[in-house]
1. Match the computed value 26 of relative contact order in percent (Cα under 8 Å, 6 or more apart) to one of the structures I, II, and report its label.
2. Have a look at I, II and say which one yields 17.0 for mean count of other Cβ atoms within 10 Å over residues 24-31, as calculated.
3. Out of I, II, which structure matches 12.5 when Kirkwood radius over Cα pairs in Å, for residues 56-111 alone is calculated?
4. One of I, II was used to compute helix-only ellipticity at 222 nm (-39500 (n - 2.57) for each DSSP H run of 4 or more, over all residues; to 500), and the answer was -10500. Which one was it?
5. Once mean projected area of the Cα convex hull in nm² is calculated for all of I, II, which comes out largest?
6. Quick check on the output: 18.1 is mean count of other Cβ atoms within 10 Å over residues 128-135, derived from one of I, II. Which one produced it?
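No lab work stands behind these numbers, since they all come straight from the coordinates. All figures in this text were calculated on a predicted structure; none of them were measured in a lab. Cβ atoms are built from the backbone, for glycine too; each structure is taken alone.
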Structure I
Amino acid sequence: MRLVRGRADTPAADRGVTDRLVSAVGETGQPILRVWQPPRQVAFGRRDAHREGYDGARQHLAERDIPYVERATGGHAVFFSGTTVSFLRATPVEDGRSSITDRYETTIEAVKGALSRLGVETSEGEPEAAFCPGTHSLSAEGKIVGLAQRVRRDTAVISGIVVVRDHEEINEVLDPIYQALEIPFERTATGSIARAGGESDPERVCREFERALSVGEANIERVGVS
């Protein structure tokens, strides 16, 4: 497994790093794990771009000088504050769709373990009107982790975000965006490791998630973003 650390300077460049890493899995047959703090940005979901209030949401970000990207997958807007942690594990597969449920269950248990070592006990699910609502989330004093999965022809990718701290700033940025998009949003539904009383140093969080998501890998090659 290749364990990739670090981030690119801009949201677009950072997204390019992930795209190249995932593409390489199908070519080399070597799984990759990336755990990192993406650059400050809002990532809109595919459905957001088709809503009437999308222009107003982007104008709000322009006024605050916050860059944005549009994800190829579904979901709704997520704000990466700079301390938010992302994780992505891509593995070569022959029939990835047959094991989607197993990958979710295995990853959720690994993430629960990492959060427990950081001092936070989580439960599956999320409060009503949470940011980027989804069926695979973990909560403690609000939503902390959201997961997603996609399967390409020869590669399965499971990824997620972890709100480490800055939940108040996340609310300040996302509240007017969700209002513009006319999507229910409740500030109290946004959690963080810090809000739940856990260890909220982003570097420590990254290391715990690397440990949890690489269990069972005998040979790990650690590399930086290039």
Structure II
Amino acid sequence: MIELHYWPTSNGQKIAIFLEESGIAHELHPVNISKKEQFRPEFLKISPNNRIPAILDRAPANGGEPAGVFESGAILFYLADKTGQFLPRDPVARIRAMEWVFWQIGGLGPASGQANLYTGDMAAQNPGAAERCFNELARLYKVLDGQLGRGAFLAGADYSIADIACYPAIANHERHKVNMADYPNVKRWFEAIKARPAVLRAYEKGDAIRKAAG
């Protein structure tokens, strides 16, 4: 059993999607970041950096005590290894998937997060910074579009944790005023992943958590 301690942000949804896709038994434990619940002592035990998401694996492979894992990229690798899903075993194919997970963590994720800030009043207050932010986001979309022109998914022909990591950031494209017609390969990939039953379930459950919080 995996406990997912999260809020349905882009980072949180990465792990929710993986859990739905893999079929591994899990429980959702909402951590309402607007109420600072990420600073609660019980959450800090598994996520000392006070950031969501984090997991607690009640039955780790070594048979030891429940294992906590924090940082979304590390969680994806952990769960992929645990379940044997969505991460190739071939060393070259494996590193291709890992490259795009790291690309998301170091590039697309931060740029998408900054774009969230500059869709409101902050853009008017600092137009130069807003322009740099959206130029970088456009560059990253172009990189993504180029890669997806080479295969159905980011790491090749097979759906992997690379796609799971990147999809939630792209799900905000309307908020970021990205014209998907400019990125046809991204659009094709996005629509295909959006229609996956596991992705739909992850977002439905996330929406229900937000609604229950008020």
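1. For relative contact order in percent (Cα under 8 Å, 6 or more apart), the value 26 is produced by structure I.
2. II
3. Structure II accounts for this read-out.
4. I
5. Checked I, II; max of mean projected area of the Cα convex hull in nm² sits with II.
6. I
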